[in-house]
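Listed after this line are the structures, all set down as structure tokens.
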Structure 1
């Protein structure tokens, strides 16, 4: 069993505004000696969570994780999947060093992790790809039994999840990354080797909105994030997203959210 280092490693904070994330850390601290109760509680959280024993074998995955990954049978992973010996995560994705640190009892984090969904299908864990592509942040936390490492908890924060046709997903991903840039349908069309009219027809068919609508939604989502920060004025929140609070996007904001920026701030 791994031994705890004399230097105490502080737990990394989980980003986001969902209070249930802080509750996960509290549950680990209070119930790590009562696995059955801890697992029952973590099973209720809407955030994917996996737990591994010190030798790397998975011993728990909660319902949110099962649903996210479209796991057909938990018996295919519980007691069988070993993170420390997984060549995909360790070698193909280049996470070996971080994984080794986690299993030495350190609190670690992995930003913008792209889960290998095809590997789930190849291993028979999922009958089909649960999603086309996703970006997640992963946080690991050790649980100790005295001086021995009892298990490692992995918490997955889904940032972007894409489903549907790969070409539509590619456009969505581009717009999510380039929401600060000027909207250019020609660039999007070249990205997927289509004409603009073909792209618009396909994109709306599969998403219910045009690429321009999706772009505006991306920008409004970022403005919403800034508006929640009460240290910024409404004008500053819009400016941080490259827009004028009295310009076009004030109207776009209300069209999409149904409320004015000031009303959104007061409600949040």
Structure 2
């Protein structure tokens, strides 16, 4: 479905929750979430630099019906404190502990603020798992992404190569010129790889989970993901999956909270 239809489905869901609702924002943050946000998780989002919670005079991005942060929260947050093996199976990864954090920042060797990784699992392990989540971001009219900020190359720095990732370095050098990405934020993924590698001094684990709209733009996005995988270093454990695949797997598992399957099916996966 194209972007307009994807958004319209979220608006239909909102009207089913709040009679007469209009607009593309939930009436409250809690209304956009499957379970209440704990103080600990609220602090995680507030500590991030993405403006997800907003301020008193302005609602944050997470109030939006099309928010990828709300989507990732609704899928992952109910599992906090529980056995995460069902999530691991759904993602196709092996997990070593029960740690699950949102908006995690991994130092990347620069003085600037590191980017926020949407979800981090196994944060107490030698190789944490970073998860980048996308909902509607790949869809609609797009221009090729620009080059990475100059700060990543100041003084001739070769930050990825210095961490044993020469192919990532070559890709970082070429984004916006020789390497063109329109629907995939390849530069953002490279920044996450840099942070994970710099923090752990080990080959990164990064999973990219996205919502497959089934339209031609989704095919373009999938092709760019394949290209990105081809261009980065083989030592990186980079995986991709769709939210549809994850949900199909989780349907076979016991619900982490009552109504979990029904909520996700009605809101995001109704046909």
Structure 3
């Protein structure tokens, strides 16, 4: 796979196809390989770039010290430069939180935005009592993961993480041979929770994102993810909000047959709008 260095850390990414560039940002404890089926859908008419975030796939681990969404966004910034300065962004879960960060900092560089249940937990901090319940729920999840990490219980921590997002028993269905690699990512998952909690952006800051935006969620996802989507659907100026019936948080993987056409149609429509405006 191609790659580049940031601060001495090797960053790897997938690159296929030609045309307008599209950058795909994966969820926690995953990698760019998460997007295989979407890459197949898009590569005949788009140049698709899918990085592995720090500590995921072929990318090296984060260097010691404080970690924020801005640090992860450096990977996206580098790919934007490689793509000529402008691209469509697609982000799922943690990747969606990173995509929002990039879109706010570099709105001129984002042709369109697709957000699939972005875990922008910072948006749950200062709203109504419903928000408070959502924030308390996800804070409790993060607390259990930190305790597991401190106890050296990588497998126990990742089991809690996977079962929270994919439903009780999801960890048990993962082949035993694949569990050690996932368990080793617990430390990075804890850093990602830290980054999304500490992000200073507030909901009203997204009023200024005028790029065409597709917001996708599953009807059966955990409360915090659903509530973040509802919030964003109310403030993003040019947004279409799609709910996939019966789907959970991992819907780009479990319901790719429904999600991929939504993304492709959004990209195609945004490309036509940009061409007409030129």
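Each reported figure results from applying straightforward, stated rules to the coordinates on display, with no laboratory input. Computed from a predicted model, the values in this text were never measured in an experiment. Cβ atoms are built from the backbone, for glycine too; each structure is taken alone.
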- prompt: From which structure (1, 2, 3) was helix-only ellipticity at 222 nm (-39500 (n - 2.57) for each DSSP H run of 4 or more, over all residues; to 500) calculated, if the value obtained is -12000?
  reply: 1
- request: Identify the structure, out of 1, 2, 3, from whose coordinates Cα Rg over 2.2 N^0.38 Å, for residues 189-236 alone was calculated to give 1.60.
  value: 1
- request: Out of 1, 2, 3, choose the structure whose coordinates give distance in nm of label points 7 Å out along Cα→Cβ at positions 45 and 149 equal to 4.2 when calculated.
  value: 3
task: Of the structures 1, 2, 3, report the one carrying the highest value of Kirkwood radius over Cα pairs in Å.
output: 1
field: Origin of the value 2.1, where distance in nm of label points 7 Å out along Cα→Cβ at positions 165 and 213 was derived from one of 1, 2, 3
entry: 3
